[in-house]
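Following this line, the structures themselves.
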Structure P
Amino acid sequence: MKFNSLEKSILRTIVFFDLLNYPLTSTEVWRWLYRPAVPTQERTLGKVADALEHSEALSNHIGRVEGFYHLKGRESIVPERKRRNNRVDHQMRKTVRMTKLLRCVPWVRMIAAYSSLAIGNVKETSDIDLLIVARKNTIWLTRFFTVGILKILRKRPDARTTQDRFCLSFFITDDALNVERGAFGADDIGYQYYMLILLPIYDPDKLLPKFRRANPWLAQTFPNSPEADTFTFPVARPVWLLALHRSIDIITWPFFNGIFSDWYCNMQLRILPEKLKSIANIDSRVIISDTMLKFHDKDTRHELRKKWLEKCASYE
């Protein structure tokens, strides 16, 4: 049985999250609906919920357990989602504590979780991916101190463990918030969802709405996910912290500017693993510039997209 445009979009959305072992509620399907090729009035929450409940075409492939929609034969991912959801609070407490420390670096403008923690899909082995927005012209300086703090505290992932470790592999500057070049193409569905479902932990200057406006491609891909739809877990910037930032700026200015301004970049590039340097800027896995630092050499996005397309094709 052929799918109409809305049904096809619903199916594609559920198929992607099925690859993450994450069944969705009807509200989540509506909010994260992938490229619905129908007018606004035809993709409301009511229309999506009605299709999930009553579409004969969808009922052949999609089941429901306790309000969670999944592909048929995949009922086991419902209790798995609950287990993973239960781990979110544990990781969030750790993230809040670490964010309160990282916010002391005066050039940090925003810290946001993405990937598993932001979605709520935390496995036992999951690390914590953080996107850091730095003040313009300070991206290398910001990375030096934030990564340095994690290294001193031994909180970075390593070959022995990734569980609850903090991965700082993505930095951008506040004057270049468009992150589209981090995708490998128009169908990089994993990256698209990760950038859509950002969870701001520290955002005292309200950069998230600016981030969404700077990335109109997200609104084109996910038109049901409005700008203010992202849950905010606020770690504040109290007055004492603002005073500390200003004091650090004044005291350290001679050491971080002028003839010293390039030292932090050059030093970090020297110690960067050869594997990362060899693939830098040849594709979207590793990007090194003055406005974006992205280090994702172990990148499964192509494989994820291939599996998603193959599975969608098998149903459609």
Structure Q
Amino acid sequence: MQYDDNVLTRTERRIFALRTLYSRAGYRSYRMRKFEDYDLYSRNKDFLLSDRVITFTDTNGRLKALKPDVTLSIVKNIEDKPSCLNRLFYDENVYRVSGSTGTFREIMQMGLECIGDAGNPVAAEVIDLAEKSLALVAEEYDYILRVSDIDMLTLLVDGMTDSGSVRSELLRLVSAKNLHGIESLCAENDIPEEKCRTLTELLKVYGTPPEVMPRVAEICRGTEAEAEVGELADVLRGLYPESGEKEGRKIVLDFSIVGDTNYYNGMAFEGYIDSIPECVLIGGRYDKLMRRMKKKSRAIGFAIYMDTLGMLGRTAGDRAIENFYDR
């Protein structure tokens, strides 16, 4: 099927290609309102990238807000069925403060959520779709999906200190991959050298899961995070089965991905495309958010920043998206 550039914009073509990918994988489209009760966001400001939200007063006097986030709205409105699985995808606009101009922007997002019985096989499915999404939108550019495990990091850090401030600083240094800073902070707070070395050695790990998982298991053996290594390995087996191991996957383990530990747990991942100097895809497991919103289901998902993809130049990749429909 051929598309006239005057009919569909490049972004629209990406959206239609992604919608096709997700629909074929068994996901259904989810639509939502442009605004929610402001209370939803005021209670969860630390989950948002910015606490600045566009608000207005409804005709009934209630304070409303243009949605700055999609996941919060889905979690609030979807029925809580822990024994079932809701596979959803969306393309929505959110309203956030621009980091460069400090003014509000309308930002286009596309993503998917799995909510309910979202165990390790579902986590592997979502990571697989995240990688396929990157491959679809990256055109001829190279890309990489970086995967981490937040529970592994927090278990190690919690075993190092009882101080909330030291814990927060350690996680900040982990996110910056500041090994020297971690060593200095451990020395200042009399944290055993062995525990410090375990954390810094884990941060040195970078490579494909089949290559580096034996090293991860070795580093965490006998530590608070040992059981979580088994959980991570179980997810990865869904991506790299022993029989017919998939070659050419562009996934690496990188434990500097931390996220907000008040909301996220387990797997976390970020997608990058060459020539774009910032993250274009972000996702992870957010069971903690579900508990905070009084829901028992498990959940994992990701979002793609469609506006950020505009940094890619117009290339022959447009034809690859067109060909996707003809398979």
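Check the numbers for distance in nm of label points 7 Å out along Cα→Cβ at positions 254 and 286 across P, Q and tell me which is largest.
P
Identify the structure, out of P, Q, from whose coordinates FRET efficiency 1/(1 + (r/R0)^6) of positions 110 and 278 (r between Cβ atoms, R0 = 30 Å, to 0.05) was calculated to give 0.45.
Comparing all candidates, it corresponds to P.
State the single structure among P, Q that was used to calculate mean projected area of the Cα convex hull in nm², giving 19.2.
Source structure: Q.
Given that helix-only ellipticity at 222 nm (-39500 (n - 2.57) for each DSSP H run of 4 or more, over all residues; to 500), derived from a single structure, equals -11500, which label among P, Q identifies that structure?
Q
Tell me which of P, Q gives 23 when you compute relative contact order in percent (Cα under 8 Å, 6 or more apart).
Computed on structure Q.
Could you tell me which structure in P, Q was used to calculate Kirkwood radius over Cα pairs in Å, for residues 142-213 alone as 14.5?
Answer for the origin of the read-out: P.
Bear in mind that the values in this text are calculations on the coordinates, not laboratory data. Just so you know, these numbers come straight off a predicted model, no measurement behind them. Cβ atoms are built from the backbone, for glycine too; each structure is taken alone.
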